[in-house]
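Following this line, the structures themselves.
Only the coordinates and a few stated rules stand behind these numbers; no lab work does. Bear in mind the structure is a predicted one, so any value in this text is a computation, not a measurement. Cβ atoms are built from the backbone, for glycine too; each structure is taken alone.
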Structure I
Amino acid sequence: MNRREFLIRAGKAGASVAAACSVCGYFYDPAGPGPSSDKEATVSLPDFSVSGQARRMCVVRGENRTRAIQRAFDALGGIETFVKKGDRVLLKVNAAFASPAMLSATTHPDIVAETARLCFKAGASEVVVTDNPINDPASCFMLTGIGEAARSVGAEVLLPADDFFKPATVPGAELIIRWPLLYTPFEKTDKLIGISPVKDHHRSGASMSMKNWYGLLGGRRNIFHQDIHNIIKELAMMVRPSLVILDGMTTMMTNGPTGGSLSDLKQTDTMIVSTDQVAADAFAATLLGKTVRELPHIAKAEAAGAGVADYRLLNPVMI
């Protein structure tokens, strides 16, 4: 795509954003529910990691997202290794912004569709796709293409509602204490897969697998930006996924997390699939030209027991 084509498409996308937000945005409260009272019972998420499985990781080089996902799962023994017949699978995507897929600020719809398709092929009884976006949820799922992609293969898109949030406290946490958590989508969930792009972030230095869980928080979560590395650590303590998928096909190198220009992007042609979110982020950091030392939340998450920062310990399959 040349710059002229990009500007034309971006202009059309901008018009769509304005139209959608004029309708949906009127009814959307970006603040969401506030912190709970002490009288409300708290909830916690179960451990969704696959029992009996050693930490595993695959890195695929290539240009086609769909093919890369297929090759990664094949190398890890097939998606059947992780998703069993009858499982209800939740895909936590990054749909934070009402932004077209070409800008790489959100999860690419091709990955959502293919992952959901593979889950159904493995015998999943249900696949649900969710996030609690910064912008109006309906607009975000429409303009990113995630909603259409999910529904095209039979997955359900679950948009956040006030009564979906329940107060959660992470044991040992200092920040996530009686904080509203997007809990309803997790009810009866058997497997959890996080799917996110690799991108720069102006506060944390990078937004990858662990930062993706930020979208599960309700309330005025922007206050956590003042302690960004610790909130990412606590998110990794709170969420133990079955798998994470990191899309490094096109990496947002600057002006993250929103970007907005093709000049922010770099073609890095890499897809990462791992059972260890810390290791996945540590490897993905190299696509941004950064080290673990430059991203303190990775070391903090490792110290909290959320995974290993030295991805080489997983003996990743490199394709």
Structure II
Amino acid sequence: MSYRKKFMVEPGAKVRLGKIDPDFTGKRISRQDAIDAAARQVERIARLQYLLYADASQALLVVLQGLDAAGKDGLIRHLFTGVNPQGVVVAPFKKPTDVEAAHDFLWRVHRAAPAKGEIAIYNRSHYEDVLVVRVHKWVPHAVWSKRYDLINDFETTLSENGTRILKFYLHISPEEQLERFKERLDDPTRQWKISEADYSEREYWPQYIEAYEDALERTSSKHAPWYVIPSNHKWFRNLVVSQIIADTMDDMELTLPRARVDLASIRRKYHAAKREQAGEGAKADKAAKAAAS
């Protein structure tokens, strides 16, 4: 199945999240088969990331958005365990610091954009500035409503500089969210993740869904597409996102760069060094034998 085609928000298309089943897993794959397939995709990502890092002419930006407990942290942990950490940056965007708030809303986001050869993962992103600020009315409509165009311009700038952009909305149901909150309560190793806002924010679920629908509709583009990923089942979510990322990296036609040195000259120096080393070794052996006699 082409997950890119199935779950992409086509530019200009209307989005109604209520009509997209967060429990969807398809009919052709079992849970274990999906887990095995996702593991293979993760291996593909690791191989392709090596080429991306070596090639250093393009970059990849992965944007993860979703309501609380949608699985952003878990997805990062599952998909990027095998990559070289030198070429991957994870940027979590929480409440702006005083310094960040003193700048335009894209300032902190642009600073975290990937350099050529890198993968950057945004755990939440610049989209919070048309989501949470809208829902809670922290800025006027006249302010946040202009940000869609600014976001589109920003992403166009990144694309024109060689950055591929993939944006994933992890789609869960209110029932699944509440079940995941319970898992946190029952698991001492995860209780640190609990906050009062987990439950207070649930009251705004309809407003968040409306805000997400507008953001998905107004900012999905050919060079920066949105994907709505059914995420009630983590094993299916991992498979879909990993395949989309790996397929996109394949499309980047990444290759190993040519050697930047004269290999023939380096080989000559290598063999000369080996001969010199062998000669020194022979001298040392001869001296040792002479001393022993």
Structure III
Amino acid sequence: MAQPAPWKLLTALWTVYLVWGSTYLAIKVSVETLPPFVSSGLRFLLAGALLAVMLAATGRSVRVTRRELGSAAIVGIALLGTGVGVVAQAETRIDSSVAAMIAGTVPLQVILLRTLAREKVARATQLSVLAGLAGLALIVVPGGSGASSAFGLALMVGATVSWSLGSFFGQRMPVPRDSFVATTWEMLSAGAFLVVLGAVVGELGTVDTGAFSLESVAAWLYLAVFGSLVAFSAYAWLMKNAPISTVVTHQYVNPVVAIALGALVLGERLTVAIGIGAALIVGSVFVAVRQENAARRERSRAAQAAEQPA
């Protein structure tokens, strides 16, 4: 397979870095006047519908089996419904930078789940998980996050746990093979779930469209088009055309981008405890990713050696 042009690789990589890193800021701005659950649900419904239209325009069918649809719905609700939609509710109470730092622990949580499932995980990786969770504790400890509320922090932690569980079990479920088809149904399922959830908690009864600010609506459109469609397309392209060791760098770059934007645009301030916690999380994810990539390369070499004739 021919290597992609360097400019294409850099464009896709920086799209994922900047767009996904900026979604926390956009969520914070959108929920200033928009209902968190309903607006998140409509965002995913719009993105899923646009993706379905794009697939149909290229001649690709979005038809799936009932089993695949059920699996896509479960994964979509875990990843996007409670994994992302609840973030919007959490950001009505906590800073966007704090939300991003807590979300940065997802790779560590997945490694923890693998350890609990008795999968082979290197000792250095396990130690990095402990360091990252210690950083998480510094961020969510009472009084360590300034104006952030305990309830908002709890919601954010719950959202990351849901995303981690969806990532861990999603790889073991019979979702559609085509990643774009799978994403279409995951978005639509998550969108429907969040709209119903918003109705259950009473958001529909309190919606006042006249109170929607232009900034919130613009942020919502940005999340639907760029956060969901553009960045995901870039990510899917990278997964097929770039080394996994390059692609996963977004896991420790996105929180840094979110922290910088929160400080520059919203004037969010970091305490010493949060700063130390952020450094521990980003550092531990960096170590864990490098260790996992090294282990993956070692397994690949061992498999190739085993295939060689004696």
Comparing I, II, III, where is relative contact order in percent (Cα under 8 Å, 6 or more apart) highest? III
29, 49, 12, 8, 1 is what came out when P(r) over Cα pairs in 20 Å bins from 0, in percent was calculated for one structure; which of I, II, III is it? II
Here mean count of other Cβ atoms within 10 Å over residues 207-214 has been calculated and equals 10.5, so which of I, II, III was it run on? III
From the coordinates of one of I, II, III, helix-only ellipticity at 222 nm (-39500 (n - 2.57) for each DSSP H run of 4 or more, over all residues; to 500) came out at -15500; that one is structure II
